[in-house]
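No lab work stands behind these numbers, since they all come straight from the coordinates. Note that the structure is a prediction, hence the values are computed from the model and not measured. Cβ atoms are built from the backbone, for glycine too; each structure is taken alone.
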Structure I
Amino acid sequence: MHGYMGKILRVDLSAGDIQDEPLNEVYARAFVGGSGLAARYIYDLVDGGTDPLGPDNPLVFMTGPLVGTSMPSAGRCSVCALSPLTSIWGEANTGGFFGPELRFAGYDGLIITGRSEKPVWLAVIEGRAELCSADGVWGSDSYGTQDRVREALGEPKARVACIGPAGENLVKMAAVMNDHGRAAGRTGMGAVMGSKNLKAVAVRGKARVGLADPEGFKAVVREILHNVSEDMAVMSLQLAGTACYVDMALMYGDMPIRYYQRGEWEGASDLSGVLMDDQFGVKNAACYHCPIACGRQMRAPSYGVERVDGPEYETLGALGTLLLVNDLEAVIYAGHMCNVLGLDTISAGATLALACEMFERGILTAADTGGVEMRFGDAEMAHRLIGMMARREGFGDVLAEGSAALAERFGVPELAVTVNRLEVPLHDPRAFVGMAVSYALSPRGACHMQGDMYSVDTGQGPALELGIEPGDRFDSSEEKGRIAARQQAWRSLYNAMTLCQFQNPGVEWILAALNAATGWGLEAGAMMVLGKRIVTLQRLLNLRRGLSCASDRLPELLLRPLKDGGTEGCTPDMDLLLAGAYAEYGWDSETGRPTPETLAEMDLSFADGP
């Protein structure tokens, strides 16, 4: 197949068995790659009773047909499994160099099942795979693990995806880390890796991706690179990374404050990306073949750290504004701690903020927390609890289960700002109501990367050919619900190709690149079909796991109007928005299930059972 390496590596850790198998061409043609193709393989391997931390839960690393090519910003990899945090579809996406290097090692993806009796790590070098004892690396943090695995291989340029102490301790929000501080952060994929006694995966190779039309591909890439140099959004990312959005987010009321309950806070402006770059910046960092270089290397001299990866916008919000911490260096260091220990910064920060809210309401006391005073604005407390979470020490063991479990444990489930048990990211659906659809219908729970309506309604990269048009950010209509569903389908295809969402050259050039890589000869309308097919299959998998249309909701705190800030007292009308989204997807208006006609149209009839 053009655009593919043509092989999947199957690893059974229980048996110690490693086998190559041909890539399923039918699956790849229908679900492309990344999280889409991973979902198709996982659908065959799990059911409603599969334990996310059990040996039968497959852990899948999957690339897509654009990964490792000269396509700008196509250096990503999806890490997927059933989530131990949510018990439904789990998906994380990481940049850096691991995804391209996996392809250069000869594979489109890895499917890992079982559980090793003793800790191991997996080496995939030049098309050969081997399991190695992790005696020398188990217990290491994520940075030390990457260094030690490369040393053991004698391959200083190998790329390593690994877990830190949080993954080893099965913390439900544990991340898979690679390329220093790059993270496949959300839904606890690090805990799945830890449950398998798999410490790391190292990849290295020299193979190259075969393209259907190499000259045509080069021509498209030239056009895209020219366009990047004139893109204002790209210029902002180059200037201050994703943190460039902080000031704009505060203007719109999009950056949640004090556990999603305040619309304004004077201290928030202290977390500006421009200030961060000016005061603590070292240099920009780019993923594979990326002209944007939105990554950041920082320093935190007060904490004795001269190299810190990040933080991104989401981290500044989760460990800053949610906790009312405006000490920029302290937030930078908190993000660094999460990277070193292998924690998702969004879930970690949101869970800490919930604990502070519960403490201030008297629901939690010092007797519950082992003497720790959980107070908003206390950066030292946050640093201490991050370490305790990763090691499951004291009250950190309770926090390690996530926000939904914390709120349930103390009898206040309504206080957890989660959707399907996944903590809500740092984009407020009261500021851009289309995000209400993105959160409610995201297959992995609340997710800002599966339908970024804040980008659409600020005019950043709309896909007009697909009916994705910017509009009034407060418009709670059925049509807005339809547009949000289309954007979600479009981003699901992005996560299948798999392409960084900061690269928005337009439908025409992305279509041309995909066709030149694969030779499929797709038309623009087929892009939406592919995206909707992926979303719908993941929906069916979640229905199998026990979700229903009753799960398509926002938490109570996000449905309360804020008295100040840029949201202007707006709240999303969930009934209207979801009615439009269901209609766009072809899901039954009463049950939220895909109709038989929809399943037939999308060639998903194999998945029409419970």
Structure II
Amino acid sequence: MTRTLFIAFSLLGAAPAHAADIWVAPTGSDRNPGTQAQPLATPNEALRQARNLRRLHDASVVGGVHIWLKGGEYQLKESWFFRPEDAGTADSPTIVAAAPGERPVLSGGVSVTGWYKAAGKTAGLPAAAQGQVWVAAAPLLAGRALDFRQLWVNGRKATRARTPNNDNLPRLLTWDTDKRETMVPTATLSGVKQPGQLEMVLHQMWAVNVLRVKTLAVQGDRARVTFQEPESRIQFEHPWPRPIINGKNGSSAFFLTNAIELLDQPGEWFYDAPHGQVYYWPRSGENLATAQVVAPALETVVRVAGTLDQPVSYVQFKGLTFAYTTWLRPSEQGHVPLQAGMYLLDGYSLAKPGTPDKAGLENQGWIGRPPAGVELQAAHHTRFERCQFLHMGATGLDFQSGTHDDVITGCTFRDVAVNGIQMGKFSDEGVETHLPYNPKDEREISTNELIENNLVTDCGNEDWGAVGIAAGFVRGTTIRHNEVSQVPYTGISLGWGWTKTANAMRNNRVQANYIHHYAQHTYDVAGVYTLSAQPGTVITENRVDEIGRAPYVHDPDHWFYLYLDEGSSNITVQDNWCPAEKFLANANGPGNVWKNNGPMVSEAIKQAAGLEPPYQDLRKASAQK
């Protein structure tokens, strides 16, 4: 008899009231029976036990399987994967929850240890950093030095060495699409002479690009810069969003990052990947001998994936923290987004504008989707309650497609590099992104989803074109009573496709959300933003306030509280509070209704927006981190 079956049969003989409780602790052992007194060590082993109980039709699972995670950090070596065999039912769900009063962390990170102070003069380091910087060997993964783009010290994100260190960003001098090169002031290089691992982060309209530098050629007070492929081709060929030269607010701004010459202040770090060494200048009060320094190793810590015919159902997550994920594509292929974090795989201008769906369309684009720390596909009746999504290298939580009747409630999304929440289909990689989405099998459509009473803050802190909540082609989805703040672009983005054509979207509701301190870095923006036809959709009773004022935006007047963009049709916008009637309806379709929006909306609606009383503690808890 195998050990797994022995454990399963042992559970069969236990008292029904406790037999479906499986306990896990970082100090446990997978040789234990999984009781509270003798917990397992890994979440994966607990899920296998739960699966066996269901497979054997054990009577104890009639009321569900409850996996209890005790407090502490679970450093996962691979994604925790929930399959159709792990599905529950309405009467017998699979619940993964924090032990009472404890906060378990499911981590995709690894510790960086063995720090020592750099002795003598270190090649490339600025004079101010000499004697201040500490060094450690990169952690190993499968016997090889780990690659990573983020570093956290005691839970606080460090800054990749960059110049400048403030919002006084320099501007492009020229942009040559034929030669695929740009000119920048030589002074902006801050002593960098060779491209090495150098990246340019380029601000353009409603997005920022990550472009790996291929060559640098100093020509007096100017420097010629070219970029690696494939991002160079995509960057110079795609028309929207584009770099600006001598525009209303000057030329497009940029900063440089990821060179040892740029490590010039506390809190900055640089990873010398060819030599496997990490450099860090500690902040005041940080002691690297005792600090927890974490580099991310996994893109996704939890994955729930079924098929349309065999979905994963009735799986719930309660009180868990998902943390420390990575995304390496920008290091390998650059990052040229179209909008809301969706990156271009290809894009170019049409020689003759016009497509069957849109007569005036002048460009084509095909996109990819950034990964998430927690991903779900072909799942329904799942629930995330009082969970935290922290320190993510891409998106926090993603319901990709084939999902319905799911709930995200009382969760915190903080320190996320791209979108806080992604939901629904945007465009498949092989489908041009301006086409309507109308699947023959409507089970693909994310439907009847609920996102409520979540705190979404400090998201998009690397991709400045990302948003707090990004919903694509969704149907019957409600986004209500969330608080979204400190985001670089739009607060809540609803819709995709730029099309007036009837598509999968309809009957969505964005209600009573509080969106503030948005547009911290990019404009052509709104607190609530929509795209494409979506009959029956209602945007109501939201509070939108406190726009950002970045000095490098392309058009300092092109921002809005509410914004129905291209193709938006049959949408009602009513009773939303904002301090002024600054709205935009751009290239809309028919049937939109605007009614009673602005400072005249009642104080009761204004005060009721955002987190409801049982969840207002999220704001205080997040501020204490």
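Below, the figures for the structure above:
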| item | result |
| --- | --- |
| For 24.0 (mean count of other Cβ atoms within 10 Å over residues 240-247, calculated) the corresponding structure among I, II | I |
| If distance in nm of label points 7 Å out along Cα→Cβ at positions 184 and 552 is computed and equals 2.9, the structure in I, II | I |
| Entry that produces -11000 once helix-only ellipticity at 222 nm (-39500 (n - 2.57) for each DSSP H run of 4 or more, over all residues; to 500) is calculated, selected from I, II | I |
| At a computed 39, 34, 22 (semi-axes √(5λ) of the Cα gyration tensor in Å), which of I, II | II |
| Comparison of I, II by relative contact order in percent (Cα under 8 Å, 6 or more apart) - largest value held by | I |
